[in-house]
Structure P
Amino acid sequence: MLRLWLEELGNAFDEVASGEEALEKCAEQRYRAIVLDQRMPLGMSGIETATALRERKYEGPIILHSAYLNEEVEADAAQLGLPTVEKGDERGLLAAVQAAITRE
């Protein structure tokens, strides 16, 4: 559903299966916003990926969208300046993405 909403708003996006793949994509092109899950099927977590992106000087908005939010993950996300959105709250995620790309 989120994909359809983003496409209807005229947003292009890429999907990746791992943090490592996200880092590769971000090295190749600039993104207006990045949405990460905390638990990805391969390798790095969302927090690890966001940390690596910040270390590589990506200054754009990163949103953590996950069913695995807890106090520790929320604290780590806050330290990195990442808004968090609970998985299942697609409207909240869409609003967070729209706010992020509008601020740009």
Structure Q
Amino acid sequence: MIEVISVPVIATLVYWIINLIKYTTDNNEKVLRFVPLIAAGIGAVVGVLCFLLLPEIYVADNFLVAIIVGGASGLAATGTNQVIKQLSQTKTNDTTKSE
């Protein structure tokens, strides 16, 4: 059961790393274009690190699965970011329509 927690932990970690990258690059359009690719790469690296350092709590059985699970977790962080962004835009649009 504890293995299931590693995927959301990786997604959360990648989410905050991506936000830090966006903040430090001042939302540069060139960097923003590659955010999903960067997130997948960071997730893959974190997945391999978890596989090597914390094998008892990670869902992967080998390096390839560790890379895939980590990359998918990184992409989940990008999707989470988009959901939050879309929900905040909808809320902003609703308040401006009512005025």
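What follows is calculated from the coordinates using simple rules that are stated; it is not laboratory data. Computed from a prediction, not measured in an experiment: that's the story for all the values here. Cβ atoms are built from the backbone, for glycine too; each structure is taken alone.
Across the set P, Q, distance in nm of label points 7 Å out along Cα→Cβ at positions 19 and 83 reaches its highest value in structure P.
Upon calculation of helix-only ellipticity at 222 nm (-39500 (n - 2.57) for each DSSP H run of 4 or more, over all residues; to 500) from the atomic coordinates, which of the structures P, Q produces -27500? This figure was derived from Q. When relative contact order in percent (Cα under 8 Å, 6 or more apart) is computed for each of P, Q, which one produces 36? Of the options listed, only Q reproduces it.
Once mean projected area of the Cα convex hull in nm² is evaluated on every structure in P, Q, the highest one turns out to be Q. Structures P, Q were shown, and distance in nm of label points 7 Å out along Cα→Cβ at positions 11 and 75 at 3.0 was computed from P.
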